[in-house]
Structure 1
Amino acid sequence: MTAVDVLTAFSGQGARYESFFQYSDESRIASIEIHAVGMHNATARYSGQEGPWFEVNNILRLITADGLQGVSGVDTYYRAGFSDAHLQELEKAAGSLLRLDSLDPVIVSSLIEQRHSGLSNEARASIDIALWDLAARKASVPLYQMLGARRHSIAAYASLPFYGTLAEHIAAVHEYARQGSTAFKFHVWGSLDEDLRLVQEVQRRFAGSPYRFMIDLEGMYEFDDALVLGRQMDQGLFLWFEAPIDDRQLEQYAELRNALSTRIIPAGYTVYSPEFIRQGIELSAWDAGRFDATVVGGLSSALERLTIANQAGLAIDIQSWGHSLAQAANLHLMLANERTEYFEAPMPGMVFEFGMRGGRLVKQGRAVAPAGVGLGIDIDWSALGTADYHRVHRERASNTALNQST
């Protein structure tokens, strides 16, 4: 398999971009930068059952001998504080990247897997997305056009972190409604009584409004409680019920889906292999699947999963919580996939734009394609060093190529 094969299966237009994945000595990777960047204002809770997560924006920059570059951003989350664990993973693969004799992201993924079998999906995604960005820059097109553009913008919803009180959740709706949002996702307590109060209060306060809502339970409920909360959500205003139970309980997901009118969607973080998606489709477990390109190994893996879902007529709610680069990678997928309904815009939006020029993707309730080529996000490299947390690794290439047969 090659990137052209994956792209052809997804959009039918891989052949027209074949030359932009080709390797030459002039286009070899000549140097690498890896940045781990953290800001305290992005630290947040995502349920009432757990503490705050420290979020690190891991930026990979591949610079070729002819002066082009490919970049990616992948967010990782830590309980105890900021960490450079992702950066250290990429450091281990840096030597191999500098000796590559291919720039095809699918081929490179296979090569890296052979040499670094323990590399996480997130680290693999960093490499894969940077190579797709490089190819689109070579083609002088925005990435979503290379992927087979279906549109130039998509409706966005405000994805809210967990707040400790009911009043704060309601206040957040009003705040982001003033910024143009009409759809909102709550991260909740994980306690049936408190979550029911939120749903009932939302239905009382916003009855007759144009606003619509979602709940993400982070898989915290057992089936019976999920059914009770879902029946209350069925009373109006709620579009979908995300991760009500453990992702692996596909038969229970199917049972919930049959019992409720509110759409049922998995978390998409726990299990997301192609085989698992096929199982979910076979069991009719979901109204839409869910995953994030940065946690399934990159755009190549995401395109494979989208192809499976599209062939079965299954919608995919692509995740996009993260900093601007991670958001952009997923947005380009959405703009090339007509079965994705909404862009997930993490709130407050400005905290996820640190170090980026043109990092704001949502305008008046819609996520709009970045204007530039590739991912379309420019990085203020000098600003990264002013972050609350910053680690950087730089490495230049030798002239030795990594043989594809190894």
Structure 2
Amino acid sequence: MGTDRSAVIPPMTPDDAVPQDPPPPIRGMRRLMIWNVPANFVVFMIWGALPTVMLPQQLAVMNPDEKVRNFGLVSTFGAVAALIAQPLAGVISDRTRSRFGRRAPWMVLGALAGGLALIGLGLSNSLWGIGLAWVLVQTCYNFAQGPLSAIMPDRVPHTRRGTFSTLTGMGLLLGNVGGYVIGASFLNSLRLGYVIFAIVTLLVMVVFNLTNPDYSSADAQLPRFDLREFLKTFWVSPREHPDFTWAFIGRLLLYIGYYVVTGYQLYVLTDYLHVANPDTEIMILSVIMAVGLLITIVPSGPWSDRLGRRKPFVFASSMTLGIAMVIPWASPTIYAWMAMTFIGAMGFGMYQSVDTALMSEVLPNPDDYAKDLGVINIAATFPQIIAPGVGSLLVTHLGYAALFPCGIIFSVLGAVSVFRIKSVR
């Protein structure tokens, strides 16, 4: 942990034709790749369990008649917090000087503060209390997730980013699946579930950073924080960086389509498909999702490395997700929803396996990896602002069936956007 990273960072400018690789991990690439999976798993376990299972259940128990409106309201405020928190975490971690490196302090502190916010969420029994606690949960865990997402451009050579992206995607998607299962098992004991999530996430983040130490940044020459420059973070010129812009748009559209449909899964199961035991069905759906994910997530990243291509995989995955949503729209049964879950998981597995590698290759500024990845991740968090409101309006005025054509349209548009990227094959 005492090695000075500033002494080994290769010089690099945005105009370099061939980007140079970052310095190798202190304790080896294999160790970093292995631990990358559980680190992403625990963070996305929270995103899999809370907004799709546990938070809707908490709001439904509090006020069954207003659950759709309240869920849209709380989700929107939480997503706004995430929208600001992740790029802010990136800017701050890019400029952090410590003997543990730039990322580790924020990953651990974010998990600690997020755990306390989770416990507060479990103790809340009013709309305002739940809303405030959810904002704190989103803010704190995004301060952990933002620096974690910078691990790949910080430490992984370009030729291995497809494989690393696959492992990141495995952690992400298996975390989501695990979150569904674990969250469903705590539907009748939410407070206990929140406490367990808080403890497990903090422990894994601590162990990840102890077993994969970063170079010291204590004496590194880092840019100073500038509020004006930070506000510019939220704007990247499409004219100067068209590939970054199209990558951003593609991810934004796909995630809007995804969240419009899946964000209301619990209410779709109970109010649209009229299942008697949603907790049992969610566990079954989680197994189906896991199988679909494993079919595509494991081979897609390495294949993209061998072929030297990213765009065909991202395009195919977006189209697959859109096609999957046709099934429950045409046939509103639990079996159709299972089919959508399986086919959609195959598409989303391929997407997450390759999309992170694609994003890392269109970043506009090599000196601000975490910040730029935070901006890219706005494309995943901003839909969480839009989707609950859109979904709430659709359900209120047109019914649950209206969610599906909306999701299909956005997914297809996201697929088309990918082929506008020129610098990545």
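FYI, it's all coordinate maths here, none of it is from the lab. Here the structure is a predicted model, which is why all the values come from computation and not from measurement. Cβ atoms are built from the backbone, for glycine too; each structure is taken alone.
Out of 1, 2, which one gives -11000 for helix-only ellipticity at 222 nm (-39500 (n - 2.57) for each DSSP H run of 4 or more, over all residues; to 500) as computed from the coordinates? Working through the options, I get structure 1.
Given that distance in nm of label points 7 Å out along Cα→Cβ at positions 56 and 80, derived from a single structure, equals 1.2, which label among 1, 2 identifies that structure? Structure 1 accounts for this read-out. One of 1, 2 was used to compute relative contact order in percent (Cα under 8 Å, 6 or more apart), and the result was 27. Which label is that? Derived from the structure labelled 2.
If mean count of other Cβ atoms within 10 Å over residues 288-295 computes to 20.1, which of 1, 2 did it come from? Label of the source structure: 2.
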